[in-house]
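Just below sit the structures, each encoded as structure tokens.
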Structure 1
Amino acid sequence: MKTPLVRDIGILVARLVLGVIFLAHGLQKFNSWGYEGTKAGFEGMGVPAPAISAFVATWIEILGGLALILGVLVPVFGVLLFLLMFGAFLIVHVENGIYVGDGGFELVAALGAGALLLAAVGAGAFSVDRFLARRVPLLRTA
């Protein structure tokens, strides 16, 4: 079952699922909580530079989620999303243990690992990156 088609379908499913989750979280920050609410939440969690962090986190999640869904610049956004989740892991979640219900790190760890994996393997055949790869060496996969 290690055919290129199965691999590319697996990458597509992972991109779509992770992309929807990241997009939903970014839109939640943007629409439901708003900038001020997100900034206040970040302040309460002890996130450094909460005004800047709230803005950056919101837009990396929105743009990164869209990028994963479409398969555009997946290595770049995969790394950015991983770094965002790694920061959330270190700053907010690690001290709360593993379980998300306790404020733990399981969700940010899974999302970050998935984003990093996509950054490493690329967007697959069913993506915009497939067409861009001819012109952008960073987007080429092995």
Structure 2
Amino acid sequence: MFITEEGVFDPDEMLSLYASVGWEGYTADVDKLCRGLRNSHLVITARDGSGTLLALARTISDDEHICYVQDVVVNPAHHRQGIGRALIEHLMRRYSHCRFFLLSTDHESSPEGRRNHAFYRSLGFLSYEEKQMAGFGLPRHRPDLRETTP
């Protein structure tokens, strides 16, 4: 396996990877997915010796103060092989100079969330509460923010 930075994204390859983990919010519009990847600060991939895409991680960052890990996607056929860990450790080294290195994941009350929490804790991550921080997000659809025409 090798990890590399990428800036050009094959839509079929990205669709296959994101679909493998059921991230329908991304797979509904593959062109939008690829634009989001291109607009990320950094995208790293893990590939096998033949070049097959195994996993991807991407960040949003000012590369000074904050790095937010937006996606860590590992094809389930390659889970529990250290690939996700290698991607995160690569990013931790790359952004070690940043004051904040953050990510969000599913709530630990869900099966996926329990696995994710255990994984991130094994890498030394603390919850926002443990860091005496809070995270906030707007509801997905806010009708009061819709654009109106005069």
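We did not get these values from a lab; they are worked out from the coordinates using the rules stated. Values in this document were obtained by computation on a predicted structure and should not be read as measured data.
Observations on the structure shown:
- Among 1, 2, structure where log10 I(q)/I(0) by the Debye sum over Cα atoms at q = 0.10, 0.14 Å⁻¹ as derived comes to -0.35, -0.66: 1
- Given 16 for relative contact order in percent (Cα under 8 Å, 6 or more apart), calculated: source structure among 1, 2: 2
- In this comparison of 1, 2, the computed figure -21500 for helix-only ellipticity at 222 nm (-39500 (n - 2.57) for each DSSP H run of 4 or more, over all residues; to 500) is attributed to 1.
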